[in-house]
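Input: structures, listed below.
FYI, it's all coordinate maths here, none of it is from the lab. Just so we're clear, the structure is a prediction, and the values are computed from it rather than from any experiment. Cβ atoms are built from the backbone, for glycine too; each structure is taken alone.
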Structure 1
Amino acid sequence: MRVDDIRADGGAAAPRPASDGPAPPPAAPEPPRPSTAWVDFARVCAMGAVVLVHAVAPLVTAAHTDLGSAPWWAANALDAALRWCVPVFVMISGALLLAPKPESPRDFYRKRWARIGLPLIAWTVAYLLWETWRNGMDAETAWRQAAAGAPSIHLYFLYVIAGLYLLTPFLRTVVAYTPRSGLWWFAGTTTALGVADQALTLVDGAGGASAATRFLPFLGYYLLGWLLHTAAPGARTARPAAAVLLAGTVATGGTAWAFADSAGEWAAGSAYIYDYLSPAVLLSSVGAFLVLRAAGLRLARRGGRAAEAARSTVRRLSGLSFGVYLVHVMVLYELRDLLGAPDGWSAVGSALGYAAAAALLSLALVAVVRRIPGLRALLL
């Protein structure tokens, strides 16, 4: 009898069953899931960036400023610094939804359709009716915009998210059983395809998105959101991320100006550089995501009444953010139509004022509508 076959009380231990080899190692404990405490902060920042982008965009396209003038450069710098807004929204969705879960596709689709299906239909109709009233759009044009998944300048985002939801149960399986290196290759390949697709569409006029395919170029961002969310946080990540964000911003604004200066106007080349799937914006989007994650986690860890008050405010604003996304374009454009759009430096000041007013009015409107029975579901 071996020494390890003796019990601690001196008796004989029960004989061990025979085996064909060494016992399998104990299962590794499931790694802890990364904190999502940063998400509300990132969502609020992205929402503010969206409103600002829509306010200053007409200045960058030289509708109210002279190309290359000081007011134009001010608008260009601000817009270029915020082009990450929509990609970060997509990446947040990937960070939250791609974690493997014991949830059947049927249950997933039922819950997600209840969340996005009604808003997608209702706001598509609402914006098409509004554009018809505002600009006299005919029925054929309205149908083409709906079929393209772009009934307004911002509602394509609902079609992007709806398409990504369709693939999410499959992607969860991929995430669960694919090594991390393989996921990086998958994310890199899909991102490169999205960049190439957008370049061909905007520069050469080839192809084009529809309501059914609009999500495909954003698949890379969706996967990157999960991969970056599960990467190790910390100052060593945040500092390089801030440098990446700055480099992407400079590349976006500088290259867009170079294309516009060469063409003598804001044309297809500049529009591509500003697109959410251009290489420069991709760079700034990755940097912004990591910076916002680090800042949000830092806020979550702070103690004291001031930090708790800040977290409470951020949570409330985050709950209203998607509703603000949906309504702010109507509010912003109505303000601009009512009060006018001056030129030069006055245009920059008015754009900032319109953005602030649109954000505040949209927040108030969404907060009221969410309290009305039957309408809450329209605001995600």
Structure 2
Amino acid sequence: MHRLPEAISFPQDAASHPISNVEWWYGYALLSGSRGNRYAAMASFFRVGELAVPKGHYVIHSLRRLGDGRFECHSEIDRMLGFQMAGVYLPAYLVKNPRDTHTWSLYKRMLSGTDLPSPHRYLSSAEVRIRPTRLSYGSHRLTFRDDSRTDFRLSLSMPESDLSLDFTPAKPISLIDEKGDLNGLRYYSVTRNRVAGELRTPEGTERLWGEGWFDHQWGRNYGLLLGDGWDWFGFQLKDGNDLIVSRLRKAKPGLKPYTVAKLIRRDGSVAESERVGWLETKSWTSERSGATYPAEWRLSLPDFALKLAVFPLLADQEMPIIGPLRAIWEGVCSVVVEARTPDGRRHRVEGSGFVELVGYAQK
């Protein structure tokens, strides 16, 4: 049996990993526009499959117009992932969850070959090329200039707009989970990028600029089939530091969530702490899925002398997901950090980023 190498290395690990059963490339950007508008964009390209070939492909992406609160999101899979879901993943899930009527309905629909339930759509084609890494999922692209660097272009085509963004790293690569200790997935990031591009709509073209985030994860994981969930926070702070806080919620009753925080310093180095105080102070319930999500948080990171207050910029940032998950909340948030200096003085640092809440609609 093939095994993953012991350490992450480049340019090899910038490319795809066929022996993994799940892999994704993820990015978000917080943007200002030449017409005075503010935006938040996010995209995640997934590659799924138990064997090295064939692989299925899935992309979710969204665009938030922060000035007027408009939010659009999209979910698209290729036919190969549809075959894998109907032949492997949904039957395995339904054996353990035979009363999930939502997933039974999707399973029958995929077996019959009919169209996917709205708002999900099939991709016309999907492929991942290497040297350099180039992802083409229908009309969506994630293209790296050179696998020894992390500069890339993200291009998304939406029904009434086209978004094109160039990401240029402003920090070195950070090794977040080199051996996959948290959930079997290896994980590196560039948590700070300069972003520039344009948004094309029927009203014209708007130039965009701002900051962005990039993640790449891969490995072998079956947590979603088992009903596991997670909360993920990725924040860029105005003092140049960045934060990742991950909370893994196991489906098995009686097991406490495992929480870990990563402080990514200005030079890209990473400090880790498992001491995380966690308090959810508000909730929000979706009229579409019926899921109730946490909506505000107070987090304390005593090893870093930090206290965080986290607030969504929009309440409804729920994204539909194909399969038993049904939906996730993937939203832009602001954060206010109370920090303490080594000599005991306190100061406040503001920041922003994305929060991802997975597994709440599946309940």
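Laid out as a table, the results:
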item	result
At a computed 0.45 (FRET efficiency 1/(1 + (r/R0)^6) of positions 254 and 294 (r between Cβ atoms, R0 = 25 Å, to 0.05)), which of 1, 2	1
Origin of the derived value 18.2 (mean count of other Cβ atoms within 10 Å over residues 94-101; candidates 1, 2)	1
Structure (1, 2) behind the derived value -0.28, -0.47, -1.17 of log10 I(q)/I(0) by the Debye sum over Cα atoms at q = 0.06, 0.08, 0.13 Å⁻¹	1
Test item: mean count of other Cβ atoms within 10 Å over residues 78-85 calculated as 24.1, pick one of 1, 2	1
Highest-scoring label, criterion being relative contact order in percent (Cα under 8 Å, 6 or more apart), among 1, 2	1
Structure from which -23500 was derived, helix-only ellipticity at 222 nm (-39500 (n - 2.57) for each DSSP H run of 4 or more, over all residues; to 500), options 1, 2	1
